[in-house]
Structure P
Amino acid sequence: MTDSSRALFNKLPKSVSSQLLLDRDPHGNVQVAKIDTERLLILTVMRELENRKKIGVYKGTFKPQSHYFGYEGRCALPSNFDSNYCYAIGMNATFLMYKKCNGYMSCIKNLGEHDPTKWIAAGCPLPAMMGIERRAGKDKPVITKSLVKLDGAMFKCYEAVRRKWAYLDCYQSPGPIQFAGPSSDSLNYMVEDPDVDSFIFSTDIQEKYEGRHKKNDILFRQESSLSVLSRARIRAPIIIPKTLSNGNYRLMAIKKYQPYS
C-alpha cells in the first residue's frame, strides 16, 4: 500500500477493513456488495460523536438504523433529474432534522416542472401515509402499499395500445443517459404522465409501416419510432477528421490472426 492508502485503511473501523480483505470475485475485483458501506457511515459518525462527548460538546444519544445499499451501488449513473431530486430530498431532510421535525418523510412536490428551482420542498408526517390493516388477527397501522392505479394516466395509456403492442415492434430505446443535449432533462412517466394521443398515433404509424413489409424483409426502424436522442444523432452531421479528409494517411495491418480448429 501507499502511505495514503495505508492511512485510510487504518482509519476505517475494523469490521469494515476486514471486509476489504475477503476473497475477490473471479475477475479479481473487491466484492463491494459484501462490504457494509452503510455501516461504515454509521460507525464513522459514532466515532465522531464519541470524540465530541469526550470534549463535552455533545450530550445526546445516537441510535441509527442502517439500510443495505449494495444494489444501489451498482446501478447506472443517475440522470440530471435523479441528481437534482436526490440532492433536494437530502437537503430537505437535513432541514427537517434541523427544525426537530421527527416522524416526517422528506418529499419534493411539483416535480413535473423541468426547472428544479420551481420544486416545492415539504415534510409528510408518517401517519398521513398509513392505513389500518389486519395483521395476525389484529388491526395494525402500516404504510399503505403503492399499487398500480388502474384509473391513472399511465395505465390508461398502456390500455389503449397494449393489444397492438402484443404483435407490433413498438419498443423504443431511450439510449444512454445524457447530461447535456437531447433528452438530458427528460422526466420519467412516474413524474410526468405519458401523452395517450401520441402513443396511439405512433402505434398506428408503426402498424401501417410493418404492414407494407413481408415477414422475411429486413425490418428497418422508422424515425417516428426512435427516441429523442436517436433522432438527434441521426440528424447530427458527421465530422470527418482532417487526417482522413486530406488523404494524407496510410492503413497497414500489424498483426495477422490465423483461425484454427
Structure Q
Amino acid sequence: MPFELDTENWHLSYVFADENSKNPVSATISDAEGSLKIEILDDTNNKQSDQKLLRDTRHILRLDEDLSEFYSAIKSEKRLSWISKTSAGRLLRSPTVFEDLVKTICTTNCSWALTKKMTANLVEKLGDETKDGKHAFPTAEKMASVSAEFYRDEIRAGYRSPYFAELAEKTASGKLNPEAWLDSDLPTTELKKEMKKIKGVGDYAAENLLKLVGRYNGLALDSWLRAQFYKKHNGANVCTDKEIELFYEKFGSWRGLAIWCDLSNNG
C-alpha cells in the first residue's frame, strides 16, 4: 500500500502524486506486448505530467538499472539460471526513498500482518485521497503534522511512534534527505552507517534500504530469509548467520540480490 497487485490479470496499481506531492491519482501498469501501459483511472482530474508518471514508473520498476554484472556473477549457478533467462532481479521500490524508509521501519520486530496494518493505517489516515477513494502514501510534511501519540494510538506503531515523528520532522525540515542516498558518493559501509543513525534502523533495515538504492552488498537477513535458507539449503536445520553469509560470498557485491532471488523463488 499504496501498491496493489492484481495477480489474475497481472496489473500493478499505485497511487501517484504530482511534483508537489499533491493531486494523487490511481494508475495501473501492465504489459502491452513487450512494452508497458500506464492507465490513469481518473484521467479527467489528472494534473500530473506524463513525464513525472513515466519517471516514477521507471524508478519503481528499476527499468534503467543495468544488471548485466549480476547476471555474469550468477551464470555458473544452474539453480539461478532462471534469473537471467527471465530478466529478473529488479526489486520493486517506491517512488521515493522516504516511503521505502518508513515502510522498512514498519517491517522490524513484528509479523508481516502487523507491517501491512501499520502501512495501511499510515496511508488511510494521513495520505491524500484520490477521486476514486484511494490514498497516496503520506508526505514527510503530513507525517510531521501529527504527534508521537497519534502514531501510537491511530497507526498502532508501538515503539516506532516517536521514531516516525522525529524522522518526519527531520525530513520535512530538510535536516535529513533520504533521496540523496540514491546518488551518494559514500562507500557502501559509510552509507550504511548514515542510515543506521536514524532511530529504528539497524543492520537488517539498513541493508534492505541499500538494496532499494542499488547496493547489494548486504544480505538483509530476517526471520523469513533465515527460515527459507534452512529449508532450501541446510536440510531444515538451523545454522548461524555467518554460514549463510559464507554461502553467498561467491556473488561478491551482488550477494544481497542473489539471496533474495534464490530464496524467494519457489521453483
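Coordinate-derived values only; no laboratory data. Since the model is a prediction, treat every value here as computed from it, not as a measurement. Cβ atoms are built from the backbone, for glycine too; each structure is taken alone.
Observations
- A value of 1.07 for Rg/Rh (Cα atoms, Kirkwood Rh), calculated from one of P, Q, originates in structure P.
- Of the structures P, Q, the one that 4.8 was derived from, the read-out being distance in nm of label points 7 Å out along Cα→Cβ at positions 109 and 237: P
- Comparison across structures P, Q (criterion: mean count of other Cβ atoms within 10 Å over residues 29-36) gives the highest value for P.
- Taking mean count of other Cβ atoms within 10 Å over residues 157-164 as the criterion, the largest value within structures P, Q is that of Q.
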